[in-house]
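What follows are several structures.
A short reminder: the numbers here are calculations on the coordinates, not readings from a lab. Everything quoted here is computed from the prediction, not taken from an experiment. Cβ atoms are built from the backbone, for glycine too; each structure is taken alone.
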Structure I
Amino acid sequence: MPKLIRFVLLNTALGVLIGWFVAAAVVYFNINGFGDLIWRSSNWIAAIFILLVSFGSTFGFAVMATAVMLMPVDKDEFDKL
């Protein structure tokens with residue numbers, strides 16, 4: 001796999017994991033009653049799925065975009081990554 005593709009996929013996966021962790025923390029710590037709202041819902045599986053997809057995609061894109069913007073432009077510096 002080309003190094004640039006691996007770089008983007010790794011950073012996207014890291015961002016998705018961070019997003020899932022933040023979503024879990026929001027539900028676990030019941031921020032603004034959000035955890036109660038989800039667990040008392042009649043379809044809590046769909047609510048958790050939507051929450052994980054939205055947080056995962058948002059954080060995944062943010063981390064990937066930040067990594068690409070901060071990526072070195074010199075080939076020798078990129079090869080050190």
Structure II
Amino acid sequence: MATEYELDEIDMAILKAMKEIGEPARPKEIAARAGLDARRVAAKMRKLRRLGLVEKVAEGVYRLTEKGANTIEQETSA
């Protein structure tokens with residue numbers, strides 16, 4: 001399940017949950033959708049932002065970037 005970004009299963013679960021939500025969301029909302037712990041999601045956001053897969057749109061609110069959406073597409077079509 002490795003992509004060029006070295007994403008793990010939790011990273012991918014977060015990105016997929018964000019895509020399903022379809023709008024900017026807080027880690028708590030993303031965690032609920034992905035079945036993960038909210039603190040873990042919040043901690044992963046730093047990595048996902050650094051990779052350009054998500055962006056912070058307000059304090060504690062994140063949105064999937066086009067690059068993030070493309071990453072999900074590549075993963076599901078692989």
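Upon calculation of helix-only ellipticity at 222 nm (-39500 (n - 2.57) for each DSSP H run of 4 or more, over all residues; to 500) from the atomic coordinates, which of the structures I, II produces -18000?
It traces back to II.
One of I, II was used to compute mean count of other Cβ atoms within 10 Å over residues 29-36, and the answer was 11.6. Which one was it? Working shown, then result.
Working: I: 11.6; II: 17.9.
Working through the options, I get structure I.
One of I, II was used to compute relative contact order in percent (Cα under 8 Å, 6 or more apart), and the answer was 29. Which one was it? Kindly include the intermediate steps, with their values, before the conclusion.
Working: I: 43; II: 29.
Matching structure: II.
Who wins on distance in nm of label points 7 Å out along Cα→Cβ at positions 13 and 45 among I, II, i.e. which is largest? Spell out each step's value before the answer.
Details: I: 2.7; II: 1.8.
Max of distance in nm of label points 7 Å out along Cα→Cβ at positions 13 and 45: I.
Hey, P(r) over Cα pairs in 10 Å bins from 0, in percent derived from one of I, II reads 20, 61, 18, 0; which structure?
Among I, II, the structure yielding 20, 61, 18, 0 for P(r) over Cα pairs in 10 Å bins from 0, in percent is II.
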